[in-house]
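Participant: Heads up, there are several structures right after this.
Here, each number is a calculation from the coordinates, and none is a lab measurement. Please read all numbers here as calculations on a predicted model, not as lab measurements. Cβ atoms are built from the backbone, for glycine too; each structure is taken alone.
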Structure 1
Amino acid sequence: MGLISARGSLAHVARYVPGKPIEEVQRELGLAHVVKLASNENAYGCSPKAVKAVAEEMAKAALYPESVSPLLEEKLATKLGVRAEQIVFGNGSDEIIALLTRAFLDPGDEVVMADPTFTRYEQNAAIEGGAVVKVPCRDGVHDLDAMLGAITARTKLVFVCNPNNPTGTVVGADALRRFIERVPARVLVVVDEAYYEYVTSADYLQTIPLLGAHPNLVVLRTFSKIYGLAGLRIGYGAMHPDVASVLHKVRGPFNTSRLAQAAALASLDDADFVAMCREQNAQERDRVARSLAEMGLRVYPSQTNFILFEVPGSGEEVARRLLRHGVIVRAGEGLGAPGTVRVSLGTPEENDAFLRALTHSME
C-alpha cells in the first residue's frame, strides 16, 4: 500500500534547514574546536537570573505550565505599555508567524513580503495554501512603495522584517510609518522585530505605540536573540485584542514551557545584561564590518547581531571552506541571497577566528 497523500500545498514547501550544530561538524571533520556563527544566537549566553529561575522551576517540571503565561504577560504588558490581552506568546516568535497564517489565510489568499527576507514567512504561507508575492529589496532594504503597490483585493497579510533577516538592514522610521498608514485596514501588517534590541540607529520606528491607532498592526519580538533564550523557545506578538483572540483559537494550550516562561520573566529584570549585549554587539559589528570592507567585500549595513556580505562566486563554496577551518556560517543561497555569506557576531575571540578563516578561505 502506498503512503497516504499529504496536503497538496506541501508539494512545493521545502524543509527548513538550520545552521549545522557544532557536534555534527566535529564528528564529520574530526575537529576539536569549532566556532558556530550561523544561527544568530547570543554569544554572551543569557542572564544569570534566567539560569537561576530555570533551576528553581525544575522542581515543578512534572506540572503543565499556565496556558497564557499570566505573570509574564502582565509584566511584559507593563514594560511595553499595552494591555495584557494584546500579547500572545509562542514557541519562539516563529510560532506566532505560523499561527497568523493558520488563522487568517484561506487557500489562494495572497501574502506580500520582501525578497530576500526571513524564509519562514513564505514556508508558513505556502503550507496554508497561500499565494506568496515577493517584492525585491533595493540594496538589501525593503522597497515599501513597491510592496504597497503589490497589495491587491486578495492580500491578507504583509510581512515587514525590521531589521531584515538575512540582510540586517532597517527601513526608515518615516517610510515605515507611512506604509502602515496606507495599507488597507483589511490587511494585517506584521512587523517582525526579532532583532529589535540590537538596533542602534536613531532612524528606527517605535511600532508598539502605533497599535492603538492601527488594529491591523501586529508586532513580533522574541526572547531568543538578545535575551539568549533560543534553546527554550519563547517569543511573542503584540496586537489588537481581537486579533489575539483569534490566535488563541489556533494556539496549542501549552505552547510555551514552564521553564521558558520562568526564564523570560527573570530576563525582564536584567536590563544590565541586555545593555551589555547591545554594547558589545555594536562594537563587534562595526569592527567586523570594517575588516570585511578592508578585504574588498561589499557589506550590507546591519542593525542586528549578524552581517551579510557578498563574496566572489558562490556563498556555498566560501561557507564550505570556512567549515573546513572550523567556522560555521550560513551561505546566502539557502537564505534567498545567492553570492553572499551571513555570519553571526560572536565574542571578539570568535570573530577573530572567523576573520582569520575567511582570509585563508579567500586566498
Structure 2
Amino acid sequence: MVTGITGVVGRRLGETLVASGDFEQIVGLSRRASDGPPGITMISADLQDADACRAVFSGLRDVTHVYNAARFDHSTERPEPVDVNTAIVAHVLDAALETGQKLEHIHLVQGSKYYGSQLGAYPTPAREDDHRALQRNFYYDQEDLAIDYGARHGFTWSASRPHGVCDPDLRIARSMSLLIAVYATINRRLGLPLCFPGTPQNFHAVYQCTDAGLLARAIHWMSTTPACRNQAFNVTNGDLIRWEREWPIFARFFEMETGPVRTISLAQTMPQMEEIWDSLAREHGLATRPYSDLVVWSYGDFLFRPAWDIMSDTSKLRRFGFYETIDTRAMFLKLFNHFRGSRIIP
C-alpha cells in the first residue's frame, strides 16, 4: 500500500513497485479520486478519518508493506501540522492491525527538515544519527510511532530523507525546476538577464537535490533489503551544487545573459506577470493552463532565502549497498527540455 499515491513521491514509488514485480498487488490511497500509475489499484480515502481507514483495510487482505508518502497539504509560510500528519500514520497502522493484515514493514518518507534544515544553520553534512532539532516535527512523531508499533506487533520500519525533490510531472505545484523555468521565461520576455531572485548568501551556499525516480528506487531497495530494517537513510542525487555555478548554465539554456543577485519576493512580484504569461502562451501555442496553477511562488521564496548550507551525508546509503547517483545539473537541463517538449514553456 502506498499512501499519498498522487503526490510526486507516491506516484514514482508506485511505478517503481509495479516494475519490480515484488508484490502481487499494489494499492494506492489518495484523498481525492484520481488516476494513478498503471498497475495500481486506486482507493479514495481521507487518512485523517480513522473509520475511513478501517473501511479501506476491511476490504483488503495480506497487506505486508505500507509506504507512507502522504502528508497534510499546507502553506509554505507555516510549519506542517504535527498532530494531523502523525494521525495519518496512526490511523493506517491501527486499521492494518485491527483487520489482521500481515504487516511486515512500514516506510516513512521524511526529509532533511529532520535535521532542522528549515530553521537556520545546522551541522553539515547531516548524518542520520545526528540529534533531532529542538522544534517539534511530525517526522519525529511518525518515526517514534512506527518504532513503538513495530516493537509491539513484530514489523520493521525504514525512513528516507531526501531534499529538494524534483520530477517532470506537470501537476506538481511545488516544482523547483518548473518554477525556475517559468521565472526565466518571463524575464527573457521582459528583456532582462537571468538574475538570481534569492539572497546573496543563498546564491553562494551549498545545496542538494533528489530526483524523484532515484528516491523511489532507493525506497524500494531499503524496504526490501534485510540489512536496512529499522534504519533511516539520507537520499540525494549524490552531488552538491551552488546556485552561483548553476545559474549561468541555466541562463545559457534559456539564451539569456546572467544577471546579478537581485533579491525579490517571488510571491509578491510574479503573480503580477499573468498578462505577460498569457501573451507568451498565445504567441507560442503553449499548453492551456492557468498561470495561477503553474507554480507556487512562495515556494521559491522558501527555497532561495536560507543563508546556510543544505548538505546531507549519503555515505550510509552507499555503505549499505545503494550506489545510484544522478548529475543534478544534467537533471535540471533534462527537466527544462521536458517542459519545452510538453509546451509548458516556449
Structure 3
Amino acid sequence: MRLEPIAAPSHARTLVPPAIAIAATIAVAGLLAALAGANPLQTFGLIVKGAFGSKFAALETLNRATPLVFTGLAVAVAFRARLWNIGAEAQLYAGALMTVLIGTQLGLPGPLAIPLMALGAVMAGALVLLGPVLLKTRLGVDEVVTTLLLNFVMALFISYLLEGPLKDPMGMGWPKSPSLPRDARLPRIVDGLRLHWGFGLALICAAGVWLIQTRTTLGYEIRAVGANPQAARFAGIPVTRVLVKTALLSGGLAALAGFSEVAGLKGNLTTDLSASFGYTGIVVAMLALLHPMGVVISALFVAGIFVGADSMSRAAQVPTYIADLLLACALLFMVLAILLTRFRVVRG
C-alpha cells in the first residue's frame, strides 16, 4: 500500500475527512467521560453551558480566545509557507516584554503609549523569528529545532529579568514586572468584565491576514513557496525574501498575543503569563486548516473547551484534563484528515 497525491481534491474530499475527524474526536471524548464515571451527554452539555451559558461565560470564552487567535494566525501564516514556526511562545513573551518596557519606562501618555507598545511588540516578535529563518535559509539549520529551543531560552531570560532588573519592588516576593499605568491599558469592551479590545484587534488581524493571503502578491508568493519552493524559485519568486517576510509577519502576530495579555488583561509581565498559548496556537491553526478566518472559529472552539471544562469539572466531578485529551485527539484526527484530503491510499 502506498499514498498517491491527489492533484485536484473534490469538495467532498476536502470536507468529509475533517467532518469525520470532528465526529471521531467527540466519540473519543464521550468515551473518556464515560470512563471517568460521568454521563457523556451531560458532560458535553456542561462544557457548552460553562463556555456560552451566560453573558459572563461567553465573554470569558472570547477573552480566552484572544491570544489563541494571534498565535493561531502566526502559525497558520508560517505553515502556509512551510516555515515550521514552533516558537510562538517565545515570540509572545518577547512582545509582552517590549510592552512592559515601553509602557513602564518611557512615561508616555496612554493614547501614545498603546500604539507604541503594540508596534514595539510586533518588532520584538518579528526579530525573534528572523534569526531562525536566516539560519534556515543561509545555513540550512532546521527551524523546528531553533524555534522550539528559543521558547526555553526566552522563558529563562524572562525569569532572570523578573528576578533581577525588571522585578517590581512592591511585588511581595512574587516575580513580576511593574504594572502598566491605568491609561496605558486597553479599555474593556464591556464595563465590569474582563473582555478587552485586544479581541477586536485579533479580529482585525484575522481579516488582514485573509486579505494578504487572497488579494496580494505576497499572499500568492507565500502559497507558491509553501506548495513547491523549487518550482517557485524556478518561476522567479525570491524564496528567501518571501520566507523572511513570512517570518516577520508570523513573529509579529504571535507577539501581539503577549501585548494583548499584558495591556488588556494582566497589566504586568509574569513567568506564567501564557497558558501555553504559543503551543495551543498550533492546534488552533491545524484545526482551522491554516485558514485565517477559520482560526477565529477554531480559537473560540478551543477556548470554549478550556473555559467549559473548568465549569464541567466542578459540576460533574470530571478532571479538567479531559480538555487537553480532547484537543490532542482533535489535532491527531485533523492531521490524519488533512493527509486523506491530499492523498489517496493505493494498493500495490
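Participant: Which of 1, 2, 3 yields 19 for relative contact order in percent (Cα under 8 Å, 6 or more apart), as computed?
Facilitator: On the way: 1: 24; 2: 19; 3: 38.
The value was obtained from structure 2.
Participant: One of 1, 2, 3 was used to compute distance in nm of label points 7 Å out along Cα→Cβ at positions 188 and 284, and the result was 0.5. Which label is that?
Facilitator: 2
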